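Below you'll find a set of structures to go through.
Every read-out reported here was derived from the displayed coordinates using simple, explicitly stated rules and does not represent laboratory data. The structure displayed is predicted, hence computed values, not measured ones. Cβ atoms are built from the backbone, for glycine too; each structure is taken alone.
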Structure 1
Amino acid sequence: MKDWGVTEQNASARLPLWAGRTLALLGILLVAANLRAAVTALSPIFDEITHDLPFGAAGIGLLGALPPISFAVFGLVAPLFTRRASLEVVMVIALAAIVAGHLVRGLSTSFWMLAVGSVITFAGMAVGNVLLPPLVKRYFPDRIGLITSLYATVLSVSTLVPPLVAVPVADSIGWRYAVGMWSVLGVLALLPWLGILVRRPDSRHVDAEVEEPGKAAMGRVWHSPLSWAMAVTFAASSLNAYAMFAWLPQLVHDMAGSDPAQAGDLLSIYSAMGIPAGLLIPVLASRMRNVGLLVYLGVAFFAVGYLGLLFWPAQATWLWVALAGLGPLLFPLCLVLINLRTRTHEGSVALSGFTQGLGYVLGALGPLVVGTLHEVTGGWQWPLIFLLITAAAVAFAGVVIARPGMLEDHVSARAARVNVR
């Protein structure tokens, strides 16, 4: 097969940032703005929703579990979609699913309709999660760190904003508008990608050859130590983040005596730590020889934050929460490494699907395990110890990630060993 990816990357590398790539940049950033809104827009207005669509704690638990489960399932299968269409075409379909899902949620007349709409939305978001790194590699191979920083920061902001506006909008014009209004953002994200397809209609045929992960690549990625190290790192970041999103308010209430308003502020501090991490980590990773140091830094932040909450929860609570919130710097690190550790679009798609799909499978266990440990023990010591152990496991993955080399080199070396045998 002709190496279209290398030719295209070399051509892109000769371009200034905006020349010929304005629509792609806007498209990437607008997609990022859509990838978390549906996750955080619902929970602040559950009380308003249950007045119209009665459901209890079990229903809330199901809706809370849908994002990581959907991200895992559809993240693993997303690379298969690119075997039949280009990245741009698949992204348009994913955005259309996000828009449709928002509208179904806003028009829901039953709990199950709300759940189905949520699955549709999260499925589109999962595919968008997987495709963004390969799209960055395709259009900005010369500025992978910068563009990853920009869209990781937009992701963090899109996590913060919906909870802030959901309650005021629901109080003023109703919860259906507070849920469905995010479809407008999805429509805006569609426009740049439709513009790219209109301007480059021939790309759908050429790109399918470039981007197709192929059965061989999809199989080999399961046997690469780098793939597993990336997945473990991503999983630990997701597991800790989702566990803290779910349980931090109750944890600081019980251990530090924080009132509900203070607990909400502390959760905002935890979430806000993703902004500086998203801005700095991809740029640093693209310039560092040993990115393993950033993995160890994330582990250290987790450890100090959790130890502070274990031993001095009522003293400088905000500091321990902020440090624990810096631990998920592993998330933007994994996003940029998907491109820095692959040579081709094929490798990027395969590694992105594997890392995020398997990572979210394990990450979905975080809220469940932490909640179960809290219920069994009646305290927060063992849940925090569990989170400490998961963070420490990343240090071993960091040893593998720190080794130089590309995914394609790893799978080629393994194939060569198999052939020798």
Structure 2
Amino acid sequence: MNYEEALAFFHSFDRFGVQPGLSRVCALSAFLGDPQNDLSFIHVAGTNGKGSTSTMLSQVFRAAGHRVGLYTSPYVLCFRERIQINGEMIGEDELGDLAQQVAVAVEKCNENGIFPTEFEVLTAAAFLYFKQKKCDIVILEVGLGGRFDATNIIKMPEVSVITSVSFDHVGILGDTLEKIATEKAGIIKEHVPVVTSENQPDAVKRVLAEKAEEVNSRLYFADGGLPFIQKELTGTDVLWNDAVLHIPFAGEHMVENACLVIRTAQLCAEKWGIRDEHIRQGIARARIPARIEMLSENPLIILDGSHNDGSTAALAQVLRDAMKGKKILALMGMMADKEVDKALENLLPCFAQVLTVCPSNPRAMSAAELAEKVKKLTDAVISCENISQAVKMSLQMLCNFDALVICGSLYLAGDVRELFLNLISS
């Protein structure tokens, strides 16, 4: 297959949607020779912070001299972001070859009445690719939940990491923190150490502690209380082991994620030859789009993919800390199945004016419907169904504001990032 055919192949499984369970991906991986059994993993679950934590971890292991696979979701700009080795996305031709190999296994599954989903097919494909490319270790981000997520067919990761747990996907994972935490705790394996944050809600801590005790795993709480040296929109400097640690992401929540990375790396230090200098270098080198990303400093334009209660609250805190008293224009678009009301409650106090748009996704809320929800809290809202027109309008309006913040969805971030960068540079 060529690249376009490969994309069509993977996307052809969209029709099966989300179907929690491991039987399908187990069958598919078996037809591929169970490549996951020949790999080492760090397994990362959680509601918020999985992507940044996984990216920082991959850079730490890379700084220590290892060949590191990184599997994340969703992508922002390019499908190939989801499968990387040492910071390089899988090549277009490589993705085509990989899809061709996996298609044979999918056909065998179908012949046996097994119909895997898109995420299951891509996960199995990633395992095969990382094995073929002889990765030393793979940083494996959970797609949804944990217990029944396709990534959970791995047997014995080096460490299980659980980032901040809050409400998201309640229709699938449950409507209480305890239920959601139980799904995340499903990645905890017998005798495998678990790292989570000291700042987790007590209900989450209890669930994780009970699961760890049940399977004889040691639970480590990473202390996120590192002293701040400097907070900027371009990143945060903290004091760690009597020296500056630069975290290239804004916000106190990113310090919490960095502390998870530090504790995980320390647990792997002896076996994987990781030293403090590798931790500093790796964290400082991490890059990921649409995580309070500054697209332009003058005019100030910030892009963020936050979409649930926890992540929008974190963005709001950053804006309050870094832009207190500033007049901010917002460009917002959200998925209809997210906590829209809670996100608006968190963010709207930060904004003087809001433009609503509809991201290019079947699950997206229309610009008009989002505007009606915004109107319950403020009249300063304009609905614009056309994304390119909204981008141009926001740039025209920006002269009357101190900053533009684009937020509400990673899908929106993918829609507009290149549009903004091209218009800014022209």
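Here are some notes:
- FRET efficiency 1/(1 + (r/R0)^6) of positions 266 and 330 (r between Cβ atoms, R0 = 35 Å, to 0.05) - highest-scoring structure of 1, 2: 1
- Which entry (1, 2) yields the derived value -13000 for helix-only ellipticity at 222 nm (-39500 (n - 2.57) for each DSSP H run of 4 or more, over all residues; to 500): 2
- Among 1, 2, structure where relative contact order in percent (Cα under 8 Å, 6 or more apart) as derived comes to 25: 1
- Answer label among 1, 2 for the case where mean count of other Cβ atoms within 10 Å over residues 34-41, calculated from the coordinates, equals 18.0: 2
- Mean count of other Cβ atoms within 10 Å over residues 90-97 - highest-scoring structure of 1, 2: 1
- Highest-scoring label, criterion being Kirkwood radius over Cα pairs in Å, for residues 234-377 alone, among 1, 2: 2
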